[in-house]
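What follows draws every value from the coordinates through simple rules; no lab data is involved. What you see is a predicted model, and the numbers here were worked out from it, not measured in a lab. Cβ atoms are built from the backbone, for glycine too; each structure is taken alone.
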Structure P
Amino acid sequence: MLSVTELAAERRLIQASQRDPRRFGQLYERYFDRVHAFALARTGNRTAAEDVTADTFRQAFQHLSNFQWRGVPFSAWLFRIAANTATDLRQKSARETALNDMPDEPSNSWEEAFLEVEERVRVFEHVKRLPRDQLQVIVLRFGQERTIREIAQAMGRSEGAVKQLQFRALHRLREWIGESYE
C-alpha cells in the first residue's frame, strides 16, 4: 500500500491533471503496468487486455474531472473502470459469438486481485532492472512466448547462450524478489 507521503503526492498529481489535462500522461505512465496486469488477469487474453487497458485510460481521462479524492489509491478507481470494461467486453463478445474464449469472472475479491496486480508490478519493476541481454531474453521468452530457438535466432546467439542468459536472469529475479520480502 502507499504511504501517507505517496498518497499526498498522488493527490497533488491528480489535482494537477484535473486542472491541466496534459498532465494526465503522468498518471498514465504511473499506472499503465498495474492496469494492464489487472486487465490481463480479468480477461486471460492479451488482445482483450490491451483493449480493456486502452478503454480504461480513455474513460479515466474523459471522467477525471468527476474523480473525487477519498484517500485511497487512484489505482482503485482505475481498477473499477477496468473491471467494468472487462465485463462489458465479455458481454459484448458473448452476444457477438457463441464461441466465448474468455474465462469466467474470477472468484477472487477485489483485495486479492489488487494484491495480485501489485505483485506482478513488483516483478515487472525487477525485470526492468536486469542487464539488457537478460531483459531481452525474459521479454521474448515470457512476454512474447517465443521458443529458445526463436530467441537465439533473433539475438544472433546460440541456444545454450540464451538458456544461460535466461537462467541468470531468473536466478537474479528470485534473489531480488526474496530480498523484497525480508
Structure Q
Amino acid sequence: MNYLTKIFWVLKTKLLFLGSMNIGYLSYIAKPAFISGKSRMKINDRVRIFPGARIEVLDGGELVIESDVSIGPNVNITVGRFVRIGSGSTISANVFITDMDHDISVKDKSVMKTPNIISSGTLIGKYSFIGAGVVILAGSTIDDNVVIGANSVVRGKLNCSSIYAGSPARFIRERYDS
C-alpha cells in the first residue's frame, strides 16, 4: 500500500466525519466501513483502520482508541458500555471485539431478539498484538504487551507481557525471556 493511498484515506476521513467524530491527527478509516455512534468514539492520533471495519457504539457506550493503533481489515467492534484499545496495539484482520452478550435464557425467541447483557467493559492494553480471527468476548481485560495467537477466543483476564493462544485462550509463555 503506497503513501498516496494512505494520505487520501486521511483526507477522506476528515471530510466524511468533520465535526461528527473525535478523530486525531493522521488517523483514518478506510472505506468501505460501517460506522455507527460516531459521536461516542474517541480516536486518537495515528490510528489506522483498514477497509471492511464494522464499528457500532450503542447509546450509552463509549469507544476509545488510543494513539498509534493499527486495526486490520474486516474487524468488528460492538460497544454497549465501554471498550478501550491501548496505544501501540495491533489488531489483525477478521477480529471481533465486544463488551456485550445476548440473553440466551429466553425461550421461543431468536437470540437476535433478546436483550443485550452489557458488561462493565472490555479493555485491551498498550502494545498488544491480536492475531487474525481472534474473538474477544464481553468483560475481557488484556493487560499491556500481550500477544494473542490467531483464531483464539478470549474471555477473562490475560496477564501482562504474556503469550496466549487457543479456544479458549490459554497461557503459552512469557513474552520476554529474562
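Results, tabulated for the structure shown:
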| read-out | value |
| --- | --- |
| Which of P, Q leads on distance in nm of label points 7 Å out along Cα→Cβ at positions 124 and 156, largest value | P |
| Relative contact order in percent (Cα under 8 Å, 6 or more apart) derived as 12 - corresponding label from P, Q | Q |
| Entry that produces 4.1 once distance in nm of label points 7 Å out along Cα→Cβ at positions 4 and 116 is calculated, selected from P, Q | Q |
| Test item: helix-only ellipticity at 222 nm (-39500 (n - 2.57) for each DSSP H run of 4 or more, over all residues; to 500) calculated as -2500, pick one of P, Q | Q |
| Which entry (P, Q) yields the derived value 18.5 for Kirkwood radius over Cα pairs in Å | P |
